[in-house]
Structure P
């Protein structure tokens, strides 16, 4: 079952990337999906992909990931996991600044708070040109509501495995 969910997330990300490359109007709607006041503009696209808008734990992750894919104007999914991507934003060994971001993220207790903390982090990751894996990001956000501690440990493991002593 997990493999099927992983494939669904992969296809969602691929579909959003392809849609944004082909349809500027759809991309504009999706860019607004991470803002509670304008996310409704993306609902037509999300419901067309069988995202249940009434389930916050389903709507928020998909809206956030779609928004950042649309903003990044990427042509393919990246290959770097979230924890490692945070670390890679600070080349040259400024791991203290990176660790502050990580600690704030892993202190979250709800999916909504997690998504809100991710917004500036993903913006930073994109601004630094780090090739974030959006499929895995989507999975992390979705599963945060089911097992937040596990997701926090996974993100921390990815981060700290890249820190040189």
Structure Q
């Protein structure tokens, strides 16, 4: 199974007056443009992705919509609470495992540190950050057999700038 991870794009600065709930904070205008370009770069790497799953947070959902558009995914974006900001990596990996074939080739759009901890859990069996995702950065983790802690391999990790450089 190949699993794609994509961190939400650059968002507005935290401002409890404008967004009392941080989950309501949107992408910035520049962040929207850069994320759309990075998503087109992801589409060049693997145009066969057919599912996008997002954190329920507004900035991640907006990122997921841009990824979905760039990939030409017909299916609506799914939302998982396991991708919410500050969620632990263990339940997220368990959700991926329970989804089975439905998770094959899915892009999970979420936040730091859960994405880097998910990579750590997949690679080492421990939910520790072994990589860092830039905003609108992405990674591909492959599982040869079972989706279990320690069974994954990191195929690639790219920053937003690297993904943008791949965009048409």
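Which one of P, Q has distance in nm of label points 7 Å out along Cα→Cβ at positions 126 and 142, as calculated from the coordinates, equal to 2.6? Going through each structure in turn, the value belongs to Q.
Going by mean count of other Cβ atoms within 10 Å over residues 14-21, which of structures P, Q comes out largest? Don't skip to the answer; put the middle values down first.
On the way: P: 17.9; Q: 9.8.
Going through P, Q one by one, mean count of other Cβ atoms within 10 Å over residues 14-21 peaks for structure P.
For distance in nm of label points 7 Å out along Cα→Cβ at positions 6 and 70, which structure out of P, Q has the highest calculated value?
On the way: P: 2.9; Q: 0.6.
Top value of distance in nm of label points 7 Å out along Cα→Cβ at positions 6 and 70 goes to structure P.
Structures P, Q were shown, and helix-only ellipticity at 222 nm (-39500 (n - 2.57) for each DSSP H run of 4 or more, over all residues; to 500) at -21500 was computed from P. To test your reading of the models, identify which of P, Q gives 27 for relative contact order in percent (Cα under 8 Å, 6 or more apart) when calculated. Of the options listed, only P reproduces it.
Each value in this text was obtained by applying a stated rule to the coordinates, not by laboratory testing. Not measured: the values here are computed from a predicted model. Cβ atoms are built from the backbone, for glycine too; each structure is taken alone.
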